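Take a look at these structures.
Read the figures in this text as sums done on the coordinates, not as results from a lab. Quantities reported herein were computed from a predicted structural model and do not represent experimental measurements. Cβ atoms are built from the backbone, for glycine too; each structure is taken alone.
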Structure 1
Amino acid sequence: MNEVIQTILAHKSIRKFKSEPLSEETVTTLVECAQAASTSSYQQVYTIIGVEDKEKKRKLAELAGNQSYVADNGYFFVFCLDYNRHLLASEMKETNVSETIESTEGFIVGTVDVALAAQNLAIAAESLGLGIVYIGGIRNNLKEVSELMDCPDYVLPLFGMAVGYPDAEPGKKPRMPIEGVFHKNRYQKKEDSLNYLKQYDEESAEYYTKRTGGKRVEGWVSQMAANMAVPTRTYMKDFVHSKGLNKR
């Protein structure tokens, strides 16, 4: 097993970082790694905003649900779906790309591009001995985050990522059995899915029981059934439309 695979398989989210900031060279390297990711039809539908201003990081932490590690880390990145530059390119060449960038296909292309770039950055960071944690909480108050980052129309912050030198050693959460997510030639039968879910629920419940000393005992199935019973961020569709995206 090579070092790249070892790094990927060793991933765990870090939520406590040392106060040591990332060097400018490291930040640049991480962004270059993000740019090396695959991108649909060479479109590169993303912008990464590096947040260095301490007050902005503090405000982002507040908007993301008072998550302290959004403010206290080595560096904070905000990953945005960005069609603004494509609009500018069309203006430069006197064409019209509105139908493309406002389409559902365009929205899917953009979100996939952002995710691919972010995961490249995450793996690069972990290969350097850094820790990372994704921050979907910025979508709790996306209008305010968008204004804080000065994002124009056709630019949508999707998530953040805190990066830094780990100051904690959390346990590695068990993942779904590979048979539960890797189906060969066809989607697996319901009874097979139920068997794998039962197995995973027991394994993840054991993990949480040990990690919390019995204070938390619910497994993955119980967590998902409870957490997803109440929808969150239901304003999102209207806000995405207000940014000129996913309208067609």
Structure 2
Amino acid sequence: MTLIIVFLVGLLLLGYGIFVEPHLMKVNVINYQHNLGIKVAHFTDTHFTWHTSARRFKKFAKNIAENNPDLILFTGDLFDKVEWAQAHPDETNEVIEMLSSLTAPLGKYAVFGNHDFQDKKVDFVKGVLEKSGFTVINNSSVLRENIALAGIDDMREGFPDFGIEPHDAPFSLLMIHEPDALLQLEQMKKFDLIIAGHSHGGQIRLGSFRMHNKGSKYFDSGKYVITDKTTLYVNNGIGLTFLPIRIGVVPEITYYQI
């Protein structure tokens, strides 16, 4: 009898992880109280593929439109498999159409994730992002009104500039993909906010158990106060990888009120 109950609970949990949680949306709003009046939208790890279509992103796009952010940031892993995107141009065009609908007066910016380098086809991903209106910040910095915005290349597959520094501005923000890249940043303490993705919050998280992902061993979900000045936020992302399942980490979009 016990084995039957365990089996049924496991079956229900599996069904929830496949058919329910991946389709939900969690919205986090974090106030940094710098009184600059700038709202930043952050999403990550869409992993578009056969199990995560552009249509699943509709509710996130709608939420972004309703919140009218000044700046939209994406921290990598656009497709789960780049070859899939190249082999399915209709689905890729749908992704471009959906991302193109996002608007922000201070712009849309992105950095690469490790999946974006799959089969050395990162230029394809860059092209999709640029067609969607995103500027890829690869080891570079820009100044957008009162925000110094910087981004580095992917830690696992790219060539990140760990010595990057922010422009002089009232608030500095750094985009990275793997949160553990923070440990190698030479000028980490010069940034007010560092945002990352990659971990999916573990993707399957039951109590103290979570799936481990190289690059998110030390920081895997939520807000971390690193110094009196510097905060790290790890977004749980939207899509799926390895297994088409999410349990205990609802797909997330985050807004930073600066």
Exercise. Figure out for me which of the structures 1, 2 the number -0.37, -0.46, -0.56 belongs to, where log10 I(q)/I(0) by the Debye sum over Cα atoms at q = 0.09, 0.10, 0.11 Å⁻¹ was derived from the coordinates.
Key: 2
Quiz item: One of 1, 2 was used to compute distance in nm of label points 7 Å out along Cα→Cβ at positions 104 and 168, and the answer was 2.6. Which one was it?
Solution: 2
Quiz item: One of 1, 2 was used to compute distance in nm of label points 7 Å out along Cα→Cβ at positions 8 and 136, and the answer was 5.2. Which one was it?
Solution: 2
Quiz prompt | Structures 1, 2, by FRET efficiency 1/(1 + (r/R0)^6) of positions 24 and 96 (r between Cβ atoms, R0 = 30 Å, to 0.05): label with the highest value | solution = 2
Quiz prompt | For helix-only ellipticity at 222 nm (-39500 (n - 2.57) for each DSSP H run of 4 or more, over all residues; to 500) computed as -14000, the structure of 1, 2 it came from | solution = 1
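For distance in nm of label points 7 Å out along Cα→Cβ at positions 32 and 184, the calculated result is 2.4, so let me know which of 1, 2 that is.
Working: 1: 4.2; 2: 2.4.
Structure 2 accounts for this read-out.
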Quiz item: Computing mean count of other Cβ atoms within 10 Å over residues 120-127 gives 20.5 for which of 1, 2?
Solution: 1
